[in-house]
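Next up, some structures in structure tokens.
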Structure 1
Amino acid sequence: MSSARRLGVSIALVVFLADQALKLWLLFGLRLAETGPFAVTPFMNIVLAWNRGISYGLFQQGTDIGRWGLVVISIVAAVWLGRWMWREPRTLTVVSLALLVGGALGNGLDRAVYGAVVDFVHLHYGDFSWYIFNIADVAIVVGVVGLLYESFRPGAEKTA
């Protein structure tokens, strides 16, 4: 296995395990559902939010068909992105794809097990309130930014 492949698999695994470990700790260690939200900093709280939709709470699913449809989409996306990652020689693209794979698998497992994605980080300042998110969401956003950067940077090799 090439070093880029090893790096990609390692990153996807670390993202997935860190996301799931923190969610398990918050749900069953701290018992966040029972104990309620708490402040970490003046601008960040840990709260419990069940996201039955996709990014930013869009396309909320209230049925088992919708739930399992999103599980299937997560798995298909992770497999497709993983195949791309496996064949990709550029390190930044491999890292970006690995972040996406780890995040998709983490949120997909949440949907399969709990029926919704476990979100818990709430950023706010004064009257401004940001969306509630998790580690998998951060990995997905950073992965997308990495892919966009790689595709728009001068001299980037264009591959399809």
Structure 2
Amino acid sequence: MIWKPNVVVAAIIERDGKFLLVEEKADGQLVLNQPAGHLDEGESLLDAVVRETLEETAWHFTPESLLGVYRWQHPAKGTTYLRFAFIGHVTHHEASRALDHDIVRTLWLSPEEIRAERARHRSPQVERCLNDYLSGQRYPLNVLKDLQKLAASAATQSIV
């Protein structure tokens, strides 16, 4: 059997000193997480983080930079996650949009409030991403190379 990690994306969004988080049901508990979710087949990382943020928060997200790539193995499940965390801003909110079924609510919390809820974090990645963001860590989006999109763009250009 071939081992494969789960690829996930997460959005790190700050507004007026507070960060957008979701309270969600996971493994029978209410936990806190950044808006995050799995990469779908054929989807780019950027498309995935925009989609997941909208589905989980009803906010339209614009990625501006890559915060980092994080590997974490769930201690109970043994599942390994590769998290691509993106920094960006939200534009418009669809207040009437239904959120993903596991999402209870969205919250805007300060770093202190997030740290005070450490026991309810979905994973250690929540606080690590917060700390890396606050330390100023940033990478340009052009470090990501989506060869599928590059090939499609080249094919379109050769037709013109």
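Every number in this text was worked out from the coordinates using simple rules, so none of it is lab data. Fair warning: this is a prediction, and the values are worked out from it, not measured in the lab. Cβ atoms are built from the backbone, for glycine too; each structure is taken alone.
Numbers at a glance
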item	result
Structure (1, 2) behind the derived value 29, 18, 15 of semi-axes √(5λ) of the Cα gyration tensor in Å	1
Mean count of other Cβ atoms within 10 Å over residues 80-87 from the coordinates reads 20.4; which among 1, 2	2
For helix-only ellipticity at 222 nm (-39500 (n - 2.57) for each DSSP H run of 4 or more, over all residues; to 500) computed as -8000, the structure of 1, 2 it came from	2
